[in-house]
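What follows is calculated from the coordinates using simple rules that are stated; it is not laboratory data. Predicted, not measured: the structure shown is a model, and the values here were computed from it. Cβ atoms are built from the backbone, for glycine too; each structure is taken alone.
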Structure 1
């Protein structure tokens, strides 16, 4: 029977029979398929009208609904018993029995190919062209699998090739982590800093080298840790949805460097929420630093470089006069500050960071803090910056605000992520803040 010979009432009658089985969605899809056939016939000159298109309003609308999920263990057991007792089509029975073991979508199981199965290795690897890539989720699954493998006792690992599987999963985790970066989108909010930039330039323009340097170091004010905390707790109470979910922080290479859990009490300052509050304080602090670096420090530094030629000896002299710089390290401090002044931020970073750690250690020792640890062989080892910043004497020696900045810049893995994995901002800030201390 040709397309022109199909009576409209007969086609509608066939669709109604499908609909009467309470298969409204199937009837709708059948009409759409028929419509495609008629449209193709029209384009090839075999028909003049799409009679199926007129049936859209003749069929009852179908409402999409989610299939009920089974959550109770007893109900899951009943489902597995029903699958085992199924006596229908052999292929359907095999697919149903396989489904609980592989946890894939029905379409993936239905389209499985023999070439995807490795019977010797007892593995089924679904071809990547059948799946929609989601490396962000894959990285999380690989990590969970590794953690589960690690719970297996070492005595039983060799039998199950656990260590080999962990190595393989680590490679997959690294690959998915790198690919996940390409799936992420960047969100930006433009901020007008024109007035701040102009004010910073005017502050150092036309002054002597000493006056300009004093104005330059006055452009930055230490962050107020208590104000940051109050702001975060207020935001948690006003906008709780922002804190309902945890966050994973990844480096530019796709490596997970930190995790922030979801909030529980929303601003009540409980022990569980301290990690959340701390992470959000560092996030706000990174914005605070970025605005001052881009809006004040860099513009003023350009004017300083244009109007004055400060020498390395000038910065070494400043370091020697500073009460916070250890006397035997003043030359290294001066070199680091001069490198920053010359915009050689990489060299400044390599020189300055170890000196800041040494400065912190020296002042904590003078305050009576224990800055070393004793190993089992009786050898005393100097503690690193992260351990030093956990000492209770830190807030007493440096003050709460300075201690907060030192921890955020040198110890928080979140800081690298929040600043876009760029050390430039941190180096500029360290250089300018240190100059403020020197003067």
Structure 2
């Protein structure tokens, strides 16, 4: 990817697994950013990552990196316990911040962070990368622009007992250090709390991204055979009802997605484990045309890289407000959807194709009649049934003149 002339100079705090799996590479690849500095208290880890990714500066002291005037923005890639205090220090030093999720461990410290964001005038974004999944972006555009009133959302995030069998096969082994700074306690000592923060934050953020503010919740939890299952009823500010399913872990493959029902159509989405770098499979049903649309999306979808690119663009624009990860989402309002949404999707290789499956919808016994009606209905693609040419639907052989007639008509109608 060609780099832009003006690049945001980024410093990354933390050289552990999440930085290695997501942030270093995304910083290097993003067209509008430069990996200017890295920082870690473990000298061996900082040296090794410095040799691998070649930032201009390598720091062992966070305050020294923050004091560097060349550092314009900081990525917080540390253990969850350090997210809020490290973000506050960066904001108070005049740096923009991209912080890993979850933003914090309790409501009080996150509210303190929100107040610092307001005072600083800087951009804070939380790394909820699912918002940058091209499939979910396509669904969001339909929901905002065409769906009309929303009725109900079903969303699920079900981790798998086979998760690490799969991810270990696609991820490199992280480089670790005995000198790494760790939280005082065991973050996983309370699994209820840990699962809700680590996994539930994705589910809740997606629900709010699609349907807006949540006004009330009612949850049930069942613990059985070492698994945890939350069923959460939700009520959104616009009256939409929701059902959120957080299960850790299911005895099956990774299972994540949502269904959303609206006035003018519905959306069904299947989301993959993020480390597969694969866009969500999305089907959009339009009531007006009684057709499904499946956006054509580029594999793989580097959501971390795209998340970084958007954050950096907004950091350069200061605090220009665009609908996205606001303070209530765990960060300053940064991202959004405007009349350039289609262009952004096009720039990332995403295009839409209107497709339909027809059963005796377009009557006719010759290609010209059928394809002309298909074109007049606004469709660019059709699966042609040979019965429309007077043959059996699945003929043993197709005469050359029939194929030539279909091809000639296809070119003439543009279908």
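Structure notes:
- Value 8.3, calculated as distance in nm of label points 7 Å out along Cα→Cβ at positions 27 and 379, assigned to which of 1, 2: 1
- Here percent of Cα pairs over 43 Å apart was derived from just one of the structures 1, 2, and that gives 44; the source is 1.
- Calculating distance in nm of label points 7 Å out along Cα→Cβ at positions 75 and 395 for structures 1, 2 picks out 2 as the one with the greatest value.
- Structure with the greatest value (metric relative contact order in percent (Cα under 8 Å, 6 or more apart), set 1, 2): 2
- Computing distance in nm of label points 7 Å out along Cα→Cβ at positions 99 and 131 across structures 1, 2 gives 2.0 for structure 1.
- Source structure (of 1, 2) for helix-only ellipticity at 222 nm (-39500 (n - 2.57) for each DSSP H run of 4 or more, over all residues; to 500), computed value -9000: 2
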